[in-house]
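Pasting the structures here.
What follows is calculated from the coordinates using simple rules that are stated; it is not laboratory data. In this text, all values refer to a predicted model and were calculated from it rather than measured experimentally. Cβ atoms are built from the backbone, for glycine too; each structure is taken alone.
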Structure P
Amino acid sequence: MAYDNPQKVRELIRRGELPRPTCGLAPGYTQANLVILPKEFTFDFFLFCQRNPKPCPILEVLEPGQYEPVLTAPAADIRVDASLYRVYQDGELVSEERDITGYWNTEMVTFLLGCSFTFENALIKAGISLRHVEEGKNVAMYVTNIPTVPAGIFSGPMVVSMRPIPAAKVVRSVQITSRFPMVHGAPVHIGDPEKIGIIDLAKPDYGDAVATKDDEVPVFWACGVTPQTVVLRSKPPLMITHSPGHMFITDLRDEDLSIL
């Protein structure tokens, strides 16, 4: 099927035929968060990622003006191969776009960051069901009170993604996701959401809410949407990201990023 092949999925996205979140698409292939900045801010952001590897694990950094991610998805075009982008100017979200070629110039630098969609396939294979996948929803994401380590102009709170996990399988979910440090790795919090500043699980800051049943525990992983909260405080003149849940799908296999 076309949805099982990353090149085919990117072709559909480029033609505007797949305007949906990428959860569940091209299973087994690594999905990535996008952050695109003018060259003058890239050292600060690279340092921010280095200091905050849980929410911002770097998969690839492109040269200024380069839009082909030759290490992770040769022949792809970073400007049109994500299904939805967000454009921020001076810290304000000004538009969502399906094509960012109009914003492109030779000074733009792209960061591809690991995404937790990558380890979801491993969880499912281990018999740990994921409700947002089963219900065809975007994963729920929340702004927390967990601070990131500042770097240059960049600072702000961490964003997490949440998945309800059966209590009996929480330890197994930690073991599995710990194998994938390049895509957020082990959870940053398990249990009471108020301890990390989340008041109501039914009201995510990004994505879609899902129910947590009586025999389940909310488990929280660091999330690559963190730069989108950081930009609100840092206010660079221009920053382009993926829209939450609309990831860039690479040609890397999930097992390529596993440490075991």
Structure Q
Amino acid sequence: MSDGITQLEAMQKTFLISLAVCSLPTFGFGQSVDELATVTVLPGWREEGGTHVTALRIDLAEGWRTYWRAPGDAGIPPAFSFAGSGITSIQPHYPVPEVYETFGMRSIGYEDSVTFPLRLSVPDDGGAIGITGQIQIGVCDDVCIPVTLDFSAMLPPEGAADPAILAALQDRPMTRAEAQVGAVTCAVTPISDGLQVATTITIAPKGTQEIVVIESGDPQVWVSEPQVTRAGSQLTAVVDMVHVSGQPFALDRSGLRFTVLGDGTAVDIRGCTAD
């Protein structure tokens, strides 16, 4: 699949160009990199069993966007890192994103601002937790730039439920059961440099334009933009998957993740069965 490799190389070049742009201190409109995005920690509250619910609110310069978990053709997904008193795991939540078309390329993300709720596993000892960390994001307008934002905060041992965090948690994709999704099957066909995967999802229409995002579960496997068709209750998305090494790879159907986006809604589906 020479076309697929060409697209993959183009994506890698786009990322390198973005890194080069990041070294520029200012842009033609007078904004520095530091003015493009800021991060605020919403302290949140402690749940029973050693889970603390907090959030990072990202505010962007007017007209700028940042990316969702699966960013699209050439985006940069958010990456979180924390250091703190016994934090053992981080579970991020991503609000339902928007889909943007720019210069013939599709990106998936948020404009102006977004709140990412986080569930942190912390010691269940009733004490406050001091945290420091970073979130790495991509921001886009006419150019796309990787930005690293540092933060530091104290998380209270109790705290009250924050309406902003609750709203972001509620703005989530529907589950497979909530959306009444039927069978989800995947037909896998070897191609010259990888695999072609045709996924058929039995699901009611989610809008006039439905977007399907397919994640392989392996960051080393590139996934092409799906070709999506609908026939009645069946939505079909066909993608090519290529390992960055160019070598053959095994595909675990249970590790695939499908998101159906349409008219402000989303459905999150995990895994498929053989066709």
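Going by distance in nm of label points 7 Å out along Cα→Cβ at positions 56 and 80, which of structures P, Q comes out largest?
Result for distance in nm of label points 7 Å out along Cα→Cβ at positions 56 and 80 over P, Q: largest is P.
Matching task: 20.0 is the computed value of mean count of other Cβ atoms within 10 Å over residues 152-159. Pick the structure from P, Q.
Of the structures listed, the value fits P.
Which structure, out of P, Q, was log10 I(q)/I(0) by the Debye sum over Cα atoms at q = 0.10, 0.16, 0.19, 0.22 Å⁻¹, for residues 48-159 alone calculated from, if the result is -0.33, -0.74, -0.94, -1.14?
Numbers: P: -0.40, -1.06, -1.38, -1.46; Q: -0.33, -0.74, -0.94, -1.14.
So the calculation was done on Q.
Thinking only about distance in nm of label points 7 Å out along Cα→Cβ at positions 168 and 240, which of P, Q has the largest value?
Ranking P, Q on distance in nm of label points 7 Å out along Cα→Cβ at positions 168 and 240, first place is P.
For the read-out relative contact order in percent (Cα under 8 Å, 6 or more apart), a value of 18 was computed from one structure; give its label from P, Q.
Traced to structure Q.
If P(r) over Cα pairs in 10 Å bins from 0, in percent is calculated from each of P, Q, which structure is the one that comes out at 6, 26, 31, 26, 11, 1?
Q
Quick one: helix-only ellipticity at 222 nm (-39500 (n - 2.57) for each DSSP H run of 4 or more, over all residues; to 500) came out at -3500 when computed from one of P, Q, so which one is it?
Details: P: -5500; Q: -3500.
For helix-only ellipticity at 222 nm (-39500 (n - 2.57) for each DSSP H run of 4 or more, over all residues; to 500), the value -3500 is produced by structure Q.
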